[in-house]
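Peer 1: Each structure below appears as structure tokens.
Throughout, read-outs are computed from the coordinates displayed, never taken from laboratory work. Values in this document were obtained by computation on a predicted structure and should not be read as measured data. Cβ atoms are built from the backbone, for glycine too; each structure is taken alone.
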Structure I
């Protein structure tokens, strides 16, 4: 059985992958689209089944007024102490010197919920993830933002202890553990403890053609103690311009029950006009950031390496202990709107679908225009992501202007 990349095509950015028993879960960014955080599950890493989104109420996520491309950035899904832990960032300002944002935590005993009311963590940086150490202590790992003039805004990866008893941060424990390399723009951190080392996976270079993932490690969690992997980066497509997958990086690591390792990351698939070079510019990723999965092996020095080289592979060997999963692969669908609620494949801008926006059921979807598409409040818009470069779309429309 082969994993065929991308495994989650069309607008599935910043994957956070975790295994619980024999089942793998992936959480993806959704930005200003509601409900927040896209979830999938699989037992073979080949076929992925869509699950209900965890942030489906305005108690958990209120994005009214958020700018385009604000909202949910890089959620982190982990499992510990018999429950799922979901850390997510709601970004309110995306441009300029400031990044107004809040990092939240919600938990659930089942992946389908119910999810607890959100706990506010902090707002000093985005891409926050939760690390559960083997001594029972927990830490928030995040990119830290510096708004000061003449300072680089991406101010390294910060570690802060989190108290699960009080569900509060311990700000006095905060320290910068990694500052990245000269590539800069270090973000998207995930921390793991493997064979006595703490391994930090982090993205660099921004989500463009120079995007990459680096790995650093340390025996401790002390400030500035992490050393970058030699002969890196861990994964990048900067020097593989002809490869169909580009921009790989910003992802997470998972171990299978039988001890194999895999890494899920975002990727982009560019296309070009006939009159354009495929190297500069490399093209246009009209399907957005997608999710790829690559196999990982460990070298004699204990550093992780991507199988097939740091550019990755289009087809990857599935785990040898994979359990076949029943899930669609062609992403074709038809909706006759016979139910009274929208299918999980539909999303709305910033707010949930309400009776004031329209009605669903009886074989039709009725939309009530409220504001223009330029509004950042409660626009009456229902949309579904593109998941293929070429497709046929058909609908029957009845228009009743006021």
Structure II
């Protein structure tokens, strides 16, 4: 039975990260959005605090201390990510750390790979990033159709292809890259590689100019006869002898990262709601028709935010217990993305003209749209949900 009360440690994480979001992130939010860049000196400063957008960064140390107790890294990750989303999702995604590349290395990497690639994220050194590259021009939501190739050669593999919409892809010290060793094998031919920054044949062709999340780096990556040593095949050769498809690595990663994205979307919606609520209390005439319409709308908004949070918490709780959570991960991602967009839109409507120019809620509205798209579009999430619901009955979706 899941409890909806936060433990003392979980509540402490929530309070610390909220303080950070309120006092360190929010003050630079609009300026970073305008400049389309998070200041380097700010990133250096926060790197020493050790705050990263990663389930491992919030739960790992606690789990070391309480190894005989239930894991809670995923729950701590979504609790913290909601607060970071409340502050500014673009800045949250730019925090130094392994990012979305962390979960596949933690879940599928060899002990040597975990040590080599995760130990570089130290508070005592310059900020570093990891990245995760699946999406391609012809294989976006349909990850199974990826075209980047990995040809086996002596001592490793040669990668050729292109990846798009890669968060922190240019600045990353390494990128987890998915490629196929044989297109005719379909998903069974997929493999995951860790490609390091200075590898010959690996480059960033451009950075995207976006409507939202403008302070976050989104890169297009190119692999042109890029040699990757055998020891950088994620999990090693033996892993793929036991688990024939790297497709499972990608999908398992999404089961961990989709709740993180859902929590951030919930945080954005909550931030817009809280700001609008204060403005309504301050500016609207009490007992007037406009006031009551706003109160009704804000009540519905609060209901949807709470539902989004609880669905996300359940998904993370299942992950901590090692229970299958693919359907719940799709549900919380789909629902929170939709709610985030609806809530920010409604809040702008309630604020009127004052909310439209150089305003935090206007920025939240622009940021919200991507949460309905990345980590799998809403349509893909609905397809995943339908498969889990109907395929046990022999119905193909």
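Peer 1: So if we calculate mean count of other Cβ atoms within 10 Å over residues 232-239 for every structure here (I, II), which label has the highest result?
Peer 2: I
Peer 1: With percent of Cα pairs over 17 Å apart, for residues 40-87 alone computed per structure, which member of I, II shows the largest figure?
Peer 2: Values: I: 55; II: 42.
Structure I comes out on top.
Peer 1: Where does the value -16500 come from, among I, II, when helix-only ellipticity at 222 nm (-39500 (n - 2.57) for each DSSP H run of 4 or more, over all residues; to 500) is the thing being computed? Can you show the working numbers first?
Peer 2: On the way: I: 0; II: -16500.
The read-out was computed on structure II.
Peer 1: Follow-up question, since we're still on this one. Computing FRET efficiency 1/(1 + (r/R0)^6) of positions 208 and 280 (r between Cβ atoms, R0 = 30 Å, to 0.05) gives 1.00 for which of I, II?
Peer 2: Answer by label: I.
Peer 1: Ranked on distance in nm of label points 7 Å out along Cα→Cβ at positions 16 and 136, which label among I, II comes first with the largest value?
Peer 2: When distance in nm of label points 7 Å out along Cα→Cβ at positions 16 and 136 is calculated for I, II, structure II comes out on top.
Peer 1: To test your reading of the models, identify which of I, II gives 1.8 for distance in nm of label points 7 Å out along Cα→Cβ at positions 48 and 384 when calculated. Working shown, then result.
Peer 2: On the way: I: 1.8; II: 3.9.
It was calculated from structure I.
Peer 1: Also, I was wondering about something else. Could you tell me which structure in I, II was used to calculate mean count of other Cβ atoms within 10 Å over residues 192-199 as 14.5? Walk me through the intermediate numbers first.
Peer 2: Working: I: 14.5; II: 19.1.
Matching structure: I.
Peer 1: Using the calculated result 23.9 for mean count of other Cβ atoms within 10 Å over residues 184-191, pick out the matching structure from I, II.
Peer 2: I
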